[in-house]
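Novice: Got some structures for you, see below.
Read-outs throughout are calculated quantities, based only on the coordinates presented, and are distinct from any laboratory measurement. For clarity, every value in this text was computed on a predicted model and none was experimentally measured. Cβ atoms are built from the backbone, for glycine too; each structure is taken alone.
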Structure 1
Amino acid sequence: MRPLLIVLAAVIALKLGQQIFRYYAYQEERMTLTAMRERLVDAGVEVVTTRVRADSLRAEIERTDRKLRDNRRAVNRYGRFAQGGALPNEVYGAYRQDLVRYNEMVTKRNQRLREYQQVVDRNHNATERYNFLSDSMTGLAARIGDPYYPIPKPVEAAAERGLIRLSP
């Protein structure tokens, strides 16, 4: 029984020594992982926030497009009143108002589209940054003997920063 206890104590001492060695030997790498994790969380938050904003803008653009189709039909209906290529004076005022309203909607829609494209570009950049950091962290963690280092998903990063709440 006593030799078994000695072997057990030796194994425990060996494992403890390995852990202490790894703690000091990979201290710089752990600090790097911590810094990378902060940047990864930032990127994950940006992935989530830009995605939500892009979805919101896309829905707004789609609603505007439906309204524009209706307004375009209304503007095109004035063609029935044209005589010799010109609208009668009593119809022209209403036509101009509808046309101005339509053009304003087109301008606003195009502004939203440009904003949407910028947000999507930011989302792609954040996603690339997140993926790069995630891959780098996975590789570094494996090199220091921690292949299961926890890397938060973008939605988990947003929850960590308090932007969203995950249900249990």
Structure 2
Amino acid sequence: MKFDALFDDAHPVRQRRILIVLAVTAVAVGINLAGILFGVTIVLAHLLYFPVILAAYWYPKRCYPFLILIAALYGGFILYFNYPPDLSLIAATASRVVIFTLVGVIVSLLSFNLRRSEQELNDIIEFLPDATFAVNKDGVVIAWNKATEELTGVKKSAILNRGNYEYLILRDPH
């Protein structure tokens, strides 16, 4: 499987992630709204970090409108249900809105850099003229370059993410 495939909108993992982000968002917003209605404006707001972090990590290039939406929802709820707000509530809400957004931006940048580094490493391994493969600590094949395909006859797509020492068998496992 090509590394970029995980970021394709049609990929099943990506579709599942969208559902997870939406579900976590709905729960966090619902709990926050209930809390705000009962006068709790501080502690429950932290639940909104879950969808912010998930969206920023899984969608580092596309998360910014979502981050702004979450921040605006929270700020809007606080100000709407505490109207007219006093100055301290406005300041506290504004600071939380800024922090939600900053946390999302930081996670997004870190995630983007991590993915770029992973892609660079993958490109280096793929470019090597010698047969090269890598197995993680759990015994799962995480890299298999073209030279290894040619040497073993096993396609990269057939061996990646497989464990149980299948990489020692020099035939296509499918």
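Novice: One of 1, 2 was used to calculate helix-only ellipticity at 222 nm (-39500 (n - 2.57) for each DSSP H run of 4 or more, over all residues; to 500), giving -30000; which?
Specialist: This value belongs to structure 1.
Novice: Match the computed value 0.00 of FRET efficiency 1/(1 + (r/R0)^6) of positions 28 and 84 (r between Cβ atoms, R0 = 25 Å, to 0.05) to one of the structures 1, 2, and report its label. It would help to have the intermediate numbers written out before the result.
Specialist: Values: 1: 0.00; 2: 0.40.
Computing FRET efficiency 1/(1 + (r/R0)^6) of positions 28 and 84 (r between Cβ atoms, R0 = 25 Å, to 0.05) on every structure in 1, 2 gives 0.00 only for 1.
Novice: Comparing 1, 2, where is relative contact order in percent (Cα under 8 Å, 6 or more apart) highest?
Specialist: Numbers: 1: 39; 2: 15.
Between 1, 2, the highest calculated value is found for 1.
Novice: Between 1, 2, which one scores greatest on distance in nm of label points 7 Å out along Cα→Cβ at positions 100 and 132?
Specialist: Max of distance in nm of label points 7 Å out along Cα→Cβ at positions 100 and 132: 1.
Novice: Between 1, 2, which one scores greatest on mean count of other Cβ atoms within 10 Å over residues 52-59?
Specialist: 2
Novice: Further, regarding this structure: Taking 59 as the value of percent of Cα pairs over 27 Å apart derived from one of the structures shown (1, 2), identify that structure.
Specialist: 1
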